[in-house]
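As structure tokens, here come the structures.
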Structure I
Amino acid sequence: MNQSYLLLRPAKTEEVSPNAQIGLLSSFLNIGKRHLWDYLTLKEPEYLSLEIASINQKTHFYLAGSSSLRKYFLSQTLSQYPKTLVSEEALDPLYRVVKGKKTALAVLDLA
């Protein structure tokens, strides 16, 4: 499965209400749900991971997920945050962070 890594850079001058973040995250609720037919046909699950990393005391927002969801994610993100700059990374950007260092991770499940 092809993966896509996107770096999101929100504009510093952009002020958006918390409802924009709620709207963005709620649009991703049905991505990971699989039906019986998906299991029977051995279809690979679609996934999306929003990652927040502190690298050299700067906060970075990354999206990791299936390449097939790239356009969907970009359209949803830019509709809520139109001034956000998006750039694509070739490799997983967190490899350079965890390489030989102590790392703390957490997982949040959206319900």
Structure II
Amino acid sequence: MKLRDLRRRREGVVPTLVLAEFFDQACRRAGKKKASEACDAILASGLESELLTSAVARTAGSLRCRHRTVPIADCVVAATAVELDGRVVSDDPHFGELGVRVAWL
């Protein structure tokens, strides 16, 4: 599954935590204005933004408890996929360790 297909079908979800991480990285590389523009483009792309809910937070905490070497942010992303019965689109090997369905980039 390709990211552009998810956007076109308006089926993809991006956790707000991912937006925060993305903004941070883009800001470091290209500056705040470019990072803001890129985040706006993601939000306008057809991907739905998903807030951190209490259910996702509990699932993320449970994943982190069992997988101490996996960053909490990755646990939140994985938990979002679990709670939405979806999959993570990434090339990060942590997601395989967490046991979530993954579509590799």
Structure III
Amino acid sequence: MSYGTDLQFEKVTDGITFRMTVMPRDTVYINVAYNQKTEKENIYILESTQLWGKPLQRADFSLSFDNSVVIDSLSWQPCTMINNKYYWHYIDFFPGENFIVRIKNAVN
């Protein structure tokens, strides 16, 4: 893989899958960006690290939304908030639960 290369992926019932080869002691940086239809409860599957049995050394992610969305609750409090964008930064990221965003309204 090289910088700026798109990963081939496959849509499955509840998400996507992709395959990559990572050599022992190597480091891979993946930037995943997507959008989705807004629902009352939005679940982001992050607990898959439990299947690997090892945490990600570092995880940075953000959530952005427009003014038509009012957040009701976040299952994880953001590290930083700037306008309508929330940021999270973790070292040794090994979540035992998925990230859930509940909203008060969904205008599509």
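No lab work stands behind these numbers, since they all come straight from the coordinates. On a predicted model such as this, the values are computed, not experimentally measured, just so you know. Cβ atoms are built from the backbone, for glycine too; each structure is taken alone.
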Response to the item:
Working back from 31 (relative contact order in percent (Cα under 8 Å, 6 or more apart), computed), options I, II, III, answer is structure III
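When distance in nm of label points 7 Å out along Cα→Cβ at positions 73 and 89 is calculated for each of the structures I, II, III, which structure yields the highest value? Intermediate results must be reported in sequence, preceding the final value.
Working: I: 1.1; II: 1.9; III: 2.8.
Comparing I, II, III by distance in nm of label points 7 Å out along Cα→Cβ at positions 73 and 89, the maximum is at III.
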Worksheet item: Looking at structures I, II, III, which one was helix-only ellipticity at 222 nm (-39500 (n - 2.57) for each DSSP H run of 4 or more, over all residues; to 500) calculated from, given that it came out as -500?
Response: III
